[in-house]
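There are structures below to look over.
We did not get these values from a lab; they are worked out from the coordinates using the rules stated. Since this is a predicted model, take the numbers as computed values, not measurements. Cβ atoms are built from the backbone, for glycine too; each structure is taken alone.
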Structure P
Amino acid sequence: MMKQDKDIIGKDWQAMKNTLSPKNLAVAIGVSESSVKRWADSGAIHIVRTAGGHRRIPLQEAVRFVRDAGVRVVRPELIGFPETSYDRNDPGSDQARADMLFEALRDGVRDGVLGLIQGWFLSGRDLSWIFDKPISDAMTRIGRLWLHQGDGVLLEHRATDLCIQAVTQIRLALPGESPDALVAVGASPADDPYLLASIMAATILQDAGMHAINLGPQTPLSVLQDAAETHHASMAWLSVSTETGAENASSGLDRLADAMQDGGIRLVVGGRAAGLLKSTRIPNLVFIDSMAELAAFAKGLHARS
């Protein structure tokens, strides 16, 4: 066998590793295998075929179907999520959900945090709701604990890590972008150490069909500009969570927006400290107040393109 043939077989085998049989998906959602095959044959579930003609369901497609169809997951581990990742006891109100997440984050209960956040995702909740409501509310409350507790910083860092684990697992489960997907590049500015907001922004944009590149915290504006130009981005985002980060970004924001405007790149700024930057009037600079607004902006950008 020639090396090229071996390479092709290797790639096919690797792709098939990340798929499910109809039987496994049926067990995961508690239905009959014949139902899954029927949905596959009708096009409701997109499948690939093995060399022998057997149906296989990519993991990301299984997750998409679960969310879109609103079916209940009884074995989440079969579709790539921890066994705890399903909210079996929904309290009914957004505030009660945020309370439950706050308690799990405060106490460092990893299974509880992943179970709630990823369970909401699997049950079909919009990512913007998950990020804007329970996570935002719970993390804001966690952030205030340092005022009253000596271990407040420890609790905040631990809670951030748990949220990042949950969000990263969700991002990995999202469908891959198309080859011609619009590119978005983003970061938090220098003197802004916060990780979570920019990761959530990248996840929102990927869910909207974009190729999202997150440069992370403490990123100079010049680096963000270079990255946007290098990757031929259609948009860039700046997540500003601290006053010091806002002060650092203020001096160069107009220059950044001007340079991106020359390259046809839209610059989106958000975050709890973004209001400190709302003095500029450059046309391609957009301020948003929520992940829901970011999702809407990305969909609008797709429609215009």
Structure Q
Amino acid sequence: MPKKKILMPLPSYGFDPTEASISWKIIQAAGHEVVFATVDGNRAYADKLMISGEGLDPWGFIPIIRKLKAIGLLLRANKDAREAYQQMQQTSAFLQPLNFEHISAQDFDGLLLPGGHDKGMRPYLENQTLQQLVAEFFELSEDDIRHKPVAAVCHGVVLAARSISKKTGRSVLYGRKTTALTWSQEKTAWNLTRYFARFWDPLYYRTYAEAPGEPNAYRSVEHEVTRALEQPEDFISVATTSSDYKLKTQNIARDSGNDSRPAWVVRDGNYLSARWPGDVHTFAQSFVKLLDDKEKISPISSA
């Protein structure tokens, strides 16, 4: 497979370490190059709570005992992701990222958008220069049928949903099938932390909270992404008839390099999406396959 150059934009702070580093590791291992970019050209930092797990327990605000972890061990990144993040931090590509302002989609063969729920994600999700760049990837033809490969996971799908096509004036996801962090997943993590763990910071797991008068879950990932689609049915959740349905929807089990059963990944042509860190091994492996897919068809598939 010819070596390809993949762009991975990141926020200055707050990205999910699993979604970025496992994707980086798998893409690099396949022989491709990952190029990072940030809003100011300075290195990015992952959500530190998702790395250490400190501060995710009921005593997490107490300096002396905050290093004792219980719920934090459940919620933080797995060992393989923490190790991958440490490796990624040592690379010149990560330490010397490009600036959003100095990038053209024409210089890359694909785009991967990680997510994260920390409030530090907001400048990344709201950056209009980055949104225009994302739209370019969806508008540039890789061949006579499809746009350049794009992959988005978790809140990365929100960034795609907010990216407006110059050709249509609509979201680049309009008319496409996608998945993303579901409201069930977001609500489960939110309830766990606001009631039992990080109760002093009840909105930690909500990147955006509803304003007065807005319906419940209006600012959730699933609901925002769905509003950008042509029809609500284009948001693809795990079907009850899917194999391993319970494993995929229990919001606990995560996939691994050799076990894709817990994962849920949706492909629509050259666009690939996934829900959360528990999908990311399968997500990144699927993206590598997409990069070398020469079919002249726009398949819609899920796994």
Structure R
Amino acid sequence: MTTNIISTDSEYHTPLADVSPTDKPWDNHRANSTIVEGHYKSSSKHQKYAKRISLCSLFLEFRIVPINEAIKLKLSSAYFCRVRWCPVCQWRRSLMWKAKSAKILPSVIQAYPSYRWLFLTLTIKNCPIGELRSTLTHLNKSFQRLSELKAFPGQGWIRAAEVTRSKDGTAHPHFHVLMMVKPNYFSRDYLSIDKWKTMWAQSLRIDYIPQVDIKAIKRGDNLSGILSEVIKYQVKESDLVADKDWFLELTEQLHKTRAISTGGILKEYFRELENEPEDLIGVDGEIAESLGELYFAWMQHYQQYRDITVV
């Protein structure tokens, strides 16, 4: 069956953001994908990436689902390019990780109800973007050494590598770690911030004191929300689009590297976070009532998704 798209450039088509304000992020992420596509187009080495991104999420199909007395749009079909640094795909990937984590976390809490949680940030001095891969390799080995120290309290952890672009063009790689510790951590095994800095410097094998941040997660805090912040992206979209040459070198430096790793008790629960999600659409197995479908196309001229008619 052939689907024909009718007059997709008409100014009278309704923007997706007007139909569903919660879906406004689609416009921002797709606009940034166009910029990333342009970066790749400028490089003879990355033409395949540019082509794939050019076709990514051009058309979206939503089911109209009734929720109590309101309605909600639920994505039911779209093509995603799965290029690692496509802003749309990075966003969808983070949503899938978030949804998966929200389902897994209650089972961890049920199994270890008295354990406490820490949010740890570990840094190192900035490096030239051309040395990012070797710096991340060093960070990974250093974290392994840290986890093997006798004083290290982590019983399980989820670790995400983030890279930010500094004003001078250097890269700032660092780790965000959500860590589970024994119930007696704060009464018997507590480590001061200075002790954490000393341990991290020892593990890095450096002669300066690195920046470290450690926060205790209080009982009743939104642990799922904190985990979502840890794993939401490896590089901010604003850094992906800011500088073409920096971005192209980033692509080379992070090729086939892992953004998320798990360890200790949590590895058996969250192992799937280490891999690319199979599904970027998020259609669940439930058969929900649908009031019909709506179709939207990316209209570059308006920098918006707008509704279209299909026959």
Worksheet item: Comparing mean count of other Cβ atoms within 10 Å over residues 189-196 across structures P, Q, R, which is largest?
Response: P
Worksheet item: The value -11000 for helix-only ellipticity at 222 nm (-39500 (n - 2.57) for each DSSP H run of 4 or more, over all residues; to 500) was derived from one model only; which of P, Q, R is it?
Response: R
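If you rank structures P, Q, R by relative contact order in percent (Cα under 8 Å, 6 or more apart), which sits at the top with the largest value?
Between P, Q, R, the highest calculated value is found for R.
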Fill in: distance in nm of label points 7 Å out along Cα→Cβ at positions 109 and 165 - highest-scoring structure of P, Q, R
R
